[in-house]
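Pasting the structures in now, so scroll down.
Each reported figure results from applying straightforward, stated rules to the coordinates on display, with no laboratory input. As the structure is a prediction and not an experimental result, all values here were calculated from the model. Cβ atoms are built from the backbone, for glycine too; each structure is taken alone.
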Structure P
């Protein structure tokens, strides 16, 4: 299906940027605008994780309904439960290894994979609801999170990586809303233009809401979630247009998008090789030329692995 090819490329673009951001975030010479914002604010890198959540949402409903019709409810729920619990487990293991190795200071054992896994588990509770109900659940959940954040959770969320377990409510709301947006995209009764207009609407609402609620990835605030959903929808719509009308296919992004989890885990291995052996001057305090060499080597290795697997039609997914 052409729409799935566009999703593969968008997912590949998201995981490519995510790996890029993870490398740059620890290198001192990289300018601040190429890293996550410090609490309140928004940089292009702050959009990367929401793009991947959005990519999850684009196929979540399709995958669930396909398995439901083929395998029945019990097996389908068991599969999705196992998938997202495994993500949480892998995330805990990676975070623990990095803390024990001294690469990352001890903190709340939480990272991106835990956040994605928790979001997937939350979305699983509501995926069989209609799109309209999921819109309602997602928005109510997001508003509830913002209220709890402002009154009780702010300090804990700010010091925890990827907002800690508290932020799972916000990430779950983001994924639920992404699945509702995906339904509009996949529903051929509606023009795809409606999807783009909805994305613009969410972007505008997020901007207006930021006047009342701080725009912050570190807080996973409601304004951040809505603005990021709108931007993610527009970026994906750009991939859709390029693929649909210009027949543009970028094999490297397709390869990355078909094995995102394996490439993401592999990039941690390469980062560990950079971070452990020779001290800060080799990685965190590296000069620009060395950082570019390291980044290029990582991208070449991951791209080769992605191409190798795609050529053999080997796809690793939970």
Structure Q
């Protein structure tokens, strides 16, 4: 038997998605066993403020990456949207499994849809990106901060603290809570966060044995899309203080990439949509995203994200 230690946050969602992925890896080789290393991250400890006020991307991965670098774990399982543009020296995203639904989801038990929310309704989200997207469609809404785990957020909307909340659909699916979704928001309404819906498995760059095992559950098309999106983030130096969205999909033999970013107040919005032949490698996809991000830097449009088509 070969035993691998995997590091994960200890939230219910992180544990659910990590254990599901480890189970998939185990199915490829019954001689493997796994030990779980639960890590409390800075992002988990800070629950009383929006993440944009306390730091950039990396708040949910720093301590987990330390477990890899110190040899306490062989692999770490992240939500890609939490992973910064730059990884520490010696670490690599070795595996990106098939992506779950990348869309944002509205949970509004009383009203159901975004358009059905009454004038001045309160919607909870601590995402600058989601807040600006909602304001573009419904400028009358009151966008209020929302922190806590998924159960806490759902309880707050159930108790009437908010008229609706917006969460990642992927997390609700992974927790078997998809029935709570009252409306899936189309990308034209709320363009997903970079890497949303995708998991990323990080390991040491020189750990060839672990990388070979992870290759068995790697999904090439998902990885190409995610690396294109991460190229946009790298070019724009995006973090939790930057409202930024990028979403790449396969369209026959092409890659369609849509992206936007803005100042925190929604001003100076820049957006783009590009289509190229499907990249032949992750490096090519990343280069495409870098170029798209560079173009965004020089493309100024309106002061708000585009309305739905």
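When you work out distance in nm of label points 7 Å out along Cα→Cβ at positions 82 and 218 for each of the structures P, Q, which one comes out largest?
Largest value of distance in nm of label points 7 Å out along Cα→Cβ at positions 82 and 218: P.
Using the calculated result 22.6 for mean count of other Cβ atoms within 10 Å over residues 122-129, pick out the matching structure from P, Q.
Source structure: Q.
Once distance in nm of label points 7 Å out along Cα→Cβ at positions 274 and 298 is calculated for every structure in P, Q, which label goes with the largest value?
Q
semi-axes √(5λ) of the Cα gyration tensor in Å, for residues 210-281 alone was computed and gave 30, 26, 9; which structure, P, Q, did it come from?
For semi-axes √(5λ) of the Cα gyration tensor in Å, for residues 210-281 alone, the value 30, 26, 9 is produced by structure P.
Given that helix-only ellipticity at 222 nm (-39500 (n - 2.57) for each DSSP H run of 4 or more, over all residues; to 500), derived from a single structure, equals -24000, which label among P, Q identifies that structure?
P
For relative contact order in percent (Cα under 8 Å, 6 or more apart), which of the structures P, Q scores highest?
Max of relative contact order in percent (Cα under 8 Å, 6 or more apart): P.
Please state which of the structures P, Q yields 0.95 when FRET efficiency 1/(1 + (r/R0)^6) of positions 10 and 154 (r between Cβ atoms, R0 = 30 Å, to 0.05) is computed from it.
That value comes from structure Q.
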